[in-house]
Structure I
Amino acid sequence: MLVHLPIGILFLAFIFEILSLQNKYKGLRKAVQPALLWGSCFAVAAAISGYFLRKEGGYEEAIADLHQNFGIATAVLCLVVYGLRRRLKHWVGDPVKRKQVRVLLFVPLIILLSVTGHWGGSLTHGEDYLFAAVSWHGMEPIDPATRIRTIADIGEAVLYEDVIQPILEARCYDCHSARKQKGDLRLDKIEFISRGSKNGEVISDGPADSSALFMRLMLPIEDEDHMPPGEKPQLSSSEIALIKYWIEENAHFEKSIRQFRNTEKIAAIIRSLQEAPRQSWIPSEPVDEVKDKTLRKLNDLGITPMPLAAGNNHLMISFTGSQKVTDDQINSLADIKEQLVWLNLSHTQITDEQMEAVSRLGNLRVLYLNNTEISDKGLAKISALSKLRWLSLVGTRISDKSIPTFEELKNLAALFLYQTAVTTEALAEFATGHADVRLDTGNYRLKQLPTDTIVYRKITVKN
């Protein structure tokens, strides 16, 4: 607030001053002097607070010097312009010339304000912040997972250069690089990592938790010493594990992954990061908001649509708990077929005939029919739901006859068939041509290990 209010207020005062040159806007001239006063007060407050913030360190010294000096100069010039403008009518008698001089008074102030803001942006976002988005490479910072996916031969990859450095760049450079050095620590170059921070080394010999770099990653997120800060994107457990294995072998900067003791563990984590992320079922295309009249009609039928997410017009509806689904209820869903993407009909008495109405919900992505009396005949009616990605049929009367229906659902990503009559053989045949579909048949049984049960025996010691 202290930093940006003077910028807005002073620019507003300048705009008012220019507009007031025209007769139809001359009334704005009365607002210029109060705006200058408030802008000057906030500029002084910003300069003072910036001075004390600078004492905490962690900034590029040369840029911080420029920003501080220009900031102080801006605050002083604000007060000068405010004072001169008040006295101007005593020094310049001609009203027309007085208007021109008033505008000219603002020119050096606006220039100084712009320069101060530029160095402030450089201090916070880096010296290239103005043109970073349109630089020659035309690329945004690459996510570490994207960089790691490009590794062709994991064994020959250099752990620091190909894995650790991309992680540090994505998660740590905002506060520990050329643009900013919180705690006098930079992590963007090898020599700076080796040097450490103002508190000493950040990587120590021995166990990973003896190094400040790893220890801060492992602190509770609410701890003020946790890194990255809670409001910043956090490292995943896989990324932290990779840093741990790297530190445990003296944070070597040139070793290939094959040369590390924990090669297999490191390679396994990298392979997991290289797996393509599952496509989300949440629609990305926007839809219109449902009209109040339509919502009232649904509410009168006992249906309560829920928003998929804040600021999102897509809807979800659950009939769970309503044993009977009437024809009026199921047919009314057609009024919101563009917005409805998630529908739960589990534990209801939905019939095969009513599935015809469900088939008209063309934007549906998720459908639950668990523990209903739906049969192969009823399920066949939804084969036209080309956008359906998640279908749960647990406890239904579905059999192998529904396999052709599954094949018609071209975007299907997850299929749940626990306690159905679909055979293992039919599913195996379906899976051969649909490797991207997750098939879940439930009934999991964990293998019993010798360590699962520990028997304590009382030993009698004879004297």
Structure II
Amino acid sequence: MIKLYDVETARKTILRRMPVGDETYPPALLASLERLFGEALTPPQAVARILASVREEGDAALHRWTATLDKVNVDQFRIPIDHMRSAFEALPELLRQALTAAADRIRAFHQRQPIASWTTHDLGGTLGQRVTPIRRVGVYVPGGSAPLPSSLLMSAIPAQVAGVEQIVVCTPPRPHPAILAAAHLCQVSDLFQIGGAQAIAAMAFGTESVPQVDKIVGAGNLFVTLAKQQVFGVVGLDGLAGPTETVVVADATANPAWVAADLLAQAEHDPLASAILLTPDRALAEAVQVEVARQMEALSRAEIIAQSLANRSGVVLTPDLATAVALADEYAPEHLCLSVADPRAWAERIRNAGGLFFGERSFEVLGDYVAGPSHVMPTGGTARFASPLNVLDFVKINSLIALDAETCAALSPLAAELARAESLTAHASAAERRMTNDP
């Protein structure tokens, strides 16, 4: 059963964002780390140990950690291109069609994102920006209890559209055939069966087998996220992904069976996933509770769903629809679904959300797979300042400055004055030497 909350209680519980660094790790996890490492370590300390060893020992450390953590001995990390092609050809026809259609829509959407270079001659000489793709990008693709070939498509295709020269993909050992097929569909040639923190280390530092990249994107488990956090600065990041989350704002016009299905789809990701309904309609809230309990009985990941519903999920009964929308905006969810009579009007009040889903025909699962925009979206409230993965994540902007002599002479006294105000006399001197048109 999904619990019912009033607004005040929800603010203190399921709608409360915990500050970064306040994590409390389960005793079972800490005990597992102690067994693996031979001493008591927190997850960040364990990740630091893995990163340091891969940086210093390269492939030897990768083999050791893969055997220790994944319980797999891997002879060769790189997966041959013909294995990817064979996996694609062996897939059922309907799955091949679905992956191909998803790839086509993802590419078509991201090709429409503007990333133009430009110049102007109106400010004296030439000023502008030049957009250049990042040379080499690493993509992490989860492959645990729910292998995610869609995540490969959603990360690699925007990078290709941006013009990235080399895409390096890492996924846990013995990847699911659908992941291999997705790599073939994206024409990825550098696919490595390496998982966890050691995969992030390999891409950040480079090893004998794995090329060093300039930026790493893609979600993963706790250890992948901690590893990304610790290598930031050595490489760029798309962000730090927390547990996935969906908020549904619904009114009396919503279909309770559909709302329940959307909440359950979110909850099956992870025991810490958040599936939250905000509604002013008590009858809808109670009908959704009934539907969640009924539909859950037939689902294969019911145990995970039950944990999610107990930990981070719930139905919040609000005094009116405006309050529901305001709470959603304050929470800044990864996915915000507007299952209301006039979604476009209410969307005008939303500033903070990774993806906005208008109406019950534009449900979040379509966004996960085939709608078009990348499903890699900001979590943990970071939608207040961050965006979904897009082509701009794979390019850099160079500022172009080519001033003419007249403009140089006119601006130099201003620069010198500002430099003296900052007590930077060498700056002032460099400007003063240009205060005439003489060469």
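Values in this text are rule-based calculations from the coordinates and carry no lab data. Since the model is a prediction, treat every value here as computed from it, not as a measurement. Cβ atoms are built from the backbone, for glycine too; each structure is taken alone.
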Supply the structure label, taken from I, II, corresponding to distance in nm of label points 7 Å out along Cα→Cβ at positions 232 and 256 with the calculated value 4.3. II
When I, II are compared on distance in nm of label points 7 Å out along Cα→Cβ at positions 104 and 272, the highest value belongs to I
Mean projected area of the Cα convex hull in nm² gets 39.3 when computed on, of labels I, II, structure I
Here relative contact order in percent (Cα under 8 Å, 6 or more apart) was calculated and came to 19; which of the structures I, II was it taken from? II
Candidates I, II; FRET efficiency 1/(1 + (r/R0)^6) of positions 296 and 408 (r between Cβ atoms, R0 = 41 Å, to 0.05) computed = 0.05; producing structure is II
Quick check for you: by FRET efficiency 1/(1 + (r/R0)^6) of positions 24 and 48 (r between Cβ atoms, R0 = 25 Å, to 0.05), which of I, II is greatest? II
Where does the value 3.3 come from, among I, II, when distance in nm of label points 7 Å out along Cα→Cβ at positions 208 and 312 is the thing being computed? I
